[in-house]
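Structures are listed in the sections that come next.
Quick note: the coordinates plus some simple rules give every number you see, no bench work behind them. Since this is a predicted model, take the numbers as computed values, not measurements. Cβ atoms are built from the backbone, for glycine too; each structure is taken alone.
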Structure P
Amino acid sequence: MWISGDTPEALKKNGLGASVDLWEDGQRCDTGPGFFEWWYFDAHFEDGSTAVVVFSTKPFTERTGPLKPGLRLAITTPDGRALGGFPLFNPAQFSATKAQCDVKISHNWVRGNLHHYELHAESGEVAADLVFNGTVPPWRPGSGISYYDQDLSRYFGWLPAIPYGKVEGSLTYDGKVHKVSGTGYHDHNWANIDLPEVMSHWYWGRAHVAGYTMIFVEMTSSPAYGSQKIPVFMLAKHDKILTGNGLPLTLDAREFEQHPGGRQFPLKLDFDWKTDQGEVHIDLRHPQIIEATSLLSMLPVWKQRLFRLVANPYYFRFNAELKLKVDLGGEKASEKGTALFEIMLLR
């Protein structure tokens with residue numbers, strides 16, 4: 001069964017308070033067999049380029065293996081070209097601290113204090129040197145940890161350290177250094193479970209429009225865990241979080257389209273959040289695919305052939321048109337903008 005970590009008991013068990021502490025973005029679990037962890041950053045720039053940087057202790061598909069540090073660097077140029085790579089490194093080239101985010105993988109590194117982060121990442125002839133400054137405070141739903149047994153020993157943790165912030169720095173590609181500025185996001189995950197065992201799929205999105213920042217998620221557990229819907233929601237106005245209560249959130253996804261990769265994705269998504277205090281509605285339309293990747297590509301070729309016989313796990317990332325309606329605690333608004341959302345199909 002799935003057990004929410006949004007309880008006073010879970011906070012106490014993990015030594016957590018109501019607000020996020022510096023150490024929470026440091027190394028949270030072992031790097032050996034049975035565990036995986038990653039620090040994720042993405043940015044959208046005024047020139048139309050984007051960057052995704054991920055520092056990981058190992059591919060999550062290889063949780064039971066030893067430390068295999070990796071860096072994912074994905075840059076999309078203003079003209080739509082996808083550049084970068086996912087190099088892996090010798091375990092001796094990895095280091096991280098528990099006191100705060102301070103991770104090094106060979107010549108790649110990131111350091112930060114929940115509000116200000118600096119990173120350097122490179123893959124071949126492509127590189128990113130970026131500075132992130134959060135404008136929305138770090139947040140987590142309760143403890144930020146979901147449990148998958150009664151003993152609370154099997155878990156998946158998540159911390160959005162920068163739900164929304166400003167980013168500046170440079171991207172290197174085509175033999176040139178390109179100065180960039182824009183907006184960004186940073187979160188951190190750690191776990192000691194196989195995600196496909198406990199999770200069927202998830203929809204995860206975020207947006208910032210007219211001063212409102214939102215994170216909206218619906219995860220669905222695997223049949224072994226009751227196919228439970230696990231909602232997560234945060235809404236902030238400027239630097240004030242209006243709600244972090246995800247339980248009222250529901251998702252309606254419909255009008256599915258077939259992708260050449262063999263999986264489907266919806267053309268219309270509606271997230272509704274309703275309580276006695278008010279309601280929020282988010283609708284996403286006209287999704288444009290940024291990334292569509294088979295998760296089997298992360299495995300050795302012989303394993304890909306074997307797994308393809310029984311499963312086709314897939315990852316999608318989209319940009320979409322967004323409409324937001326807010327009627328909550330004196331806040332009333334109707335806004336239009338864009339949203340980034342992803343679909344992870346683990347089974």
Structure Q
Amino acid sequence: MHKTVVVTDRSFTRHFAGKSHPERPERISAMIDMLDGFSRPGMAIHLPRPATLEEILLCHQQDYIAAVADTATMDRFVFDADTRSSRDSFATAMLAAGAVLTAIEAVADGEAENGFAMVRPPGHHALPNRAMGFCFFNNIAIGAQWLIAHRNIKRVMIIDWDLHHGNGTQAMFYDTPEVLYTSTHQYPFYPGTGSFSERGAGEGLGYTINAPIPPGFGDPEYVRIFDDLFIPIGRAFKPEFILISAGFDCHYLDPLGAMLVTEAGFAQMTRRIRRLAAEFCGAKTVAVLEGGYDLQALANSGKTVLEEFGYEADEKIESLGDGGDRAIPIIERARQGVGQYWNLT
């Protein structure tokens with residue numbers, strides 16, 4: 001059994017959104033170049049398989065999938081101001097979703113304890129019938145639905161620390177208790193969703209946990225949100241599998257955001273997730289690359305997560321900095337909104 005399986009391929013460079021677009025092929029090249037110089041016991045690198053149409057249909061409407069497929073005959077197609085495709089974009093998006101499934105299969109079937117799908121294009125903004133925010137297919141949502149449909153998993157926890165709110169992921173699981181969606185995100189900011197009032201609906205009420213945060217939050221605040229909000233609710237939920245929307249655009253060097261997270265912050269967030277996973281689901285965790293647009297910060301942060309994935313779950317938990325007191329009002333408002341649904345002490 002491997003400790004970690006990494007799933008990636010240089011084929012992800014083939015999607016091209018246009019000159020000067022921040023979601024550029026060099027992003028995946030930076031991650032793979034980092035991997036080429038990274039050595040850690042118990043880590044295996046696997047090539048991805050493309051997702052099947054049936055797997056994409058777990059989350060997306062057939063006519064929308066056909067519309068994305070049609071772009072394979074066009075040099076350029078604009079879905080919106082941010083989301084553009086080329087002839088190779090459909091195939092690359094199918095491979096990205098399949099890479100997430102490749103990692104999840106390996107972990108679910110006991111081949112590895114945890115996994116990291118290093119993919120592009122990202123996915124957490126994609127809606128059932130719409131591309132947006134650089135995203136075509138919602139990679140992590142497809143993974144969660146696959147676990148529910150094919151591995152009889154009843155409780156999947158998604159932790160989204162990307163700079164932007166994962167509106168697509170939230171929408172797909174808004175009315176179900178099978179997926180607990182938790183998100184930290186700069187607010188107000190693109191895509192404009194993720195307020196405290198968005199808590200789920202119907203049977204899913206209380207299973208969407210948003211922590212909308214102002215610019216300037218860094219390691220102490222993020223870690224405090226994990227310690228006082230996400231992890232306690234995660235323990236009450238008792239996940240059978242944990243998925244991470246690992247966007248590194250909340251890094252202090254990222255050009256698209258105004259957050260101050262460092263590699264140490266990503267390490268401590270990952271450490272807390274791994275401890276939760278070890279307690280409830282045999283450590284089953286898969287990270288999925290989302291955003292991150294400074295190449296060096298992206299590679300360094302991805303390396304940090306891989307390093308954490310190789311440690312034992314009882315590594316030291318640190319608060320970092322001043323303890324994150326600025327996050328207390330955020331945590332209190334979020335807990336007020338969902339506390340009635342969870343036994344939080």
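Below, the figures for the structure above:
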| quantity | calculated |
| --- | --- |
| Origin of the derived value 13 (relative contact order in percent (Cα under 8 Å, 6 or more apart); candidates P, Q) | P |
| At a computed 56, 45, 40 (Cα extents along the principal axes in Å), which of P, Q | Q |
| Which entry (P, Q) yields the derived value -10500 for helix-only ellipticity at 222 nm (-39500 (n - 2.57) for each DSSP H run of 4 or more, over all residues; to 500) | Q |
| Structure with the greatest value (metric distance in nm of label points 7 Å out along Cα→Cβ at positions 94 and 334, set P, Q) | P |
